[in-house]
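Structures given as structure tokens follow.
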Structure I
């Protein structure tokens, strides 16, 4: 175990340095709650049906994007790297944040125009308090076979048969980044699947690097964590990717795109931003699911995220990113109810008002419809 621990310490140190550097600045099977236009297949007919758009603005419109560097924002990064925003007459400037919560006040006051980040209690609380934010599209979610998060269990507990089902987690020490994040909602699902309550688990709130080391030291038994830490722990032989988040909470809406009230007032720019983003999301889908060479994607992600090691990308499980920006309303409603019941949301957000998909629908029209 000491050798495995030493190897993991080295691997986690590399990953952690990258994070510190980077953060210093409906087809069948889709959930019923999906919000998008009726599905249409790609092809020449769809392209011919694309709605015409006016010439892009000149000079370009500057759009400040609140970025929490993560692979889930791959569609944004692809659109920037491949010039899709530029083709829409937009000059996108990235404003980097170390947490999605920190971007919300600036978004509400128009200091930034758009932001992509994780669904959490703080987002619902801000909207519930009356901040005029609009959820305009979905970004990433748990799709079958595609989820960057997982429940990782120490390998010795799997090898000995100590953990075979969710109920076997009773009495174990499990780590989590936050109870009020998307991973917190997935932790709640783990409890439900095992017929457990929180009192049955010795829960530790730990950052991902600390959780990886705690697994190696035997200080915890399991952890709900995300990539690249999942891949690093598995590579070291310390842990097993026991259950993917796509198994724990299928179709869970993890990240969304929000607009500021000021940006929404410029409808043409708001639509054009989504046109460029959807092109990036479709490129992502082609490289991850469509058989295209993913190397260009890895290079873009290495440029825009703290994960600089190109060799880790083929080992990581990719995020599920919908090529149409579909939004799972039921998932948002369920997460808000969970956190409200736990006392984390004093006043619920009115999602009927907060969700505004007119810009997404217009963007899909210009692209010839959903794929």
Structure II
């Protein structure tokens, strides 16, 4: 462990020393061998030479590579690297690096890169122009410029410019510019600019979306095209509405809808009267609005509602409803709607039992289960109400 610490310290000191020794008019040598800087064939002047093949037994400092470089611990270059670079611990390049860059722990490239970078822990790429290629790291990828390609990180990917391509991370992707492509993360995807593509994760955030969000929580300022699909889909300039409705099954129902008109999430709560008890209901669903004319729309909603008695029982009473409603727009905020509903009622009580939450009005299909521990009924009813958009 002490030896490793000394090597890393030597690497840091040598890098610091050679920053001031960078010479733009580099001489070229076909081969160089270094044990540890400056103990090598190029000696103290190694930063003034670019090499076609560079072999650093422990840690070397060179002026550049046009070919291949291999280091047991680290490779440091004050000039450009073009070709293959492999290090046991780290590659540190103070200018651009183009080609295949591989290290056991980290690759650090100060200037732009057009390369495949693979690191056991982290890739860090700077640059004032567009970077391209593929970045793969066990923990993190950091790109400090616009990027075209893919970032694959075990934990996190961070891009500080615009991105055209893919970010794939075990925990989080962050893009501080625009995105044309795809973000997939185990927990969160954040793009501070516009997205033309898709975000897939537990939490997704973008400015203007042109594409698809799939997650537990989706957040966007606008959706110009495409849809969000999630438990919570908040679009600031999207679709938000409260609805009060009555139906043959639920006497009074309050719904909140959020998302976009093409696809919104529905939260429901209501009240109904059973055969012998009063019931509260709560539910969740999805829906879509199809524009017909300036005054008329068609809403297609599907939801699942659970019915709960005043005294709690572990038995379930589920009301699954799919309904189509014709909506008449009174103004920019208020609409009236009415239409038929297909209802599927599933209960852990048999038909005819007083404990059955709903008395089925009539049925297209009614049957007790084979084990006599429940029943299923299907019928067509109706729903009508008032929608308030805000």
Structure III
């Protein structure tokens, strides 16, 4: 009898342990399903007040409005620090452009301004962090330069660590042929390499992806932390060249960085590159983003690779669609897989949620964000029926919360 009781007790203990572990796992899974979403906007000549916050449920793809997180001018690009405590915004305001640092209150979603510094360039349009989280990179579009800011332990921005101008490349005859849009250098995207040894910059005016060597140790001695790599030995370096008139806007790398994909704003294409060495890429394919026969105005905007590495998406402003491509993992080449209406106007930006199940398109001129479900087998987009209103949305980022 005692043996039977012991067996039953042991079984009950096992059941309890399993239930406890399951509950813990469910709690973790539930926590991973909930996010704060911050949306950068244009405030000039719109009803926007600045940066807006939303609750996001990754199990449904649904956004729930919270309200204005920070009242700030033209925060056209926002980026959350890797530690999740701070948000940085590019205040795109011509010669008065700034870069702002905010502390995040994850409970209320409110942003508290820590400090704001001049962008040291006109119209910053992209921000990113080095892999240590100690530096913030800014691409200034109109002035054609990039700026590096040190990030202090309390999240504030220190005085700039570096400022580099691409104007010398213009004098070297490297400008593109579009005299309206490529009359000067126009830095539009900046990202570090996975090993933090290099920094890549897309310059729309120069039809090039530029490359700098990133020397983090040099900063400790007050020396420049960005330097030319020396590929061309002519005072500048290009990691990749694009067809004249492409107008490279943004780029994305495969997870192993063997392949790079660049969206051409001016000719509505995606160019695929294969890595030649640690510093350079060779073009292997150029594919159109628009369906055959389309002849209207179009400006390509964003591109992103799905977390599974199988699908690439790129947005069209004018055709107002998301173009989908399948990625061949061996060759890196793309196959067109369709285009999907964004159910609005001017998808300046879109974001794939961390689960990889949903894509959120920010329709700038329709003042709304539309949610699409991603088919995990084909990559096709299907509207969920959910959308939220926000004035002039132009950038969206996710922050996981418990």
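Listing for the model above:
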| read-out | value |
| --- | --- |
| Origin of the derived value 6.0 (distance in nm of label points 7 Å out along Cα→Cβ at positions 54 and 302; candidates I, II, III) | II |
| Origin of the value 5.2, where distance in nm of label points 7 Å out along Cα→Cβ at positions 166 and 334 was derived from one of I, II, III | II |
| For mean count of other Cβ atoms within 10 Å over residues 158-165 computed as 11.9, the structure of I, II, III it came from | I |
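Quick note: the coordinates plus some simple rules give every number you see, no bench work behind them. Remember, predicted model here, so these are calculated numbers, not experimental data. Cβ atoms are built from the backbone, for glycine too; each structure is taken alone.
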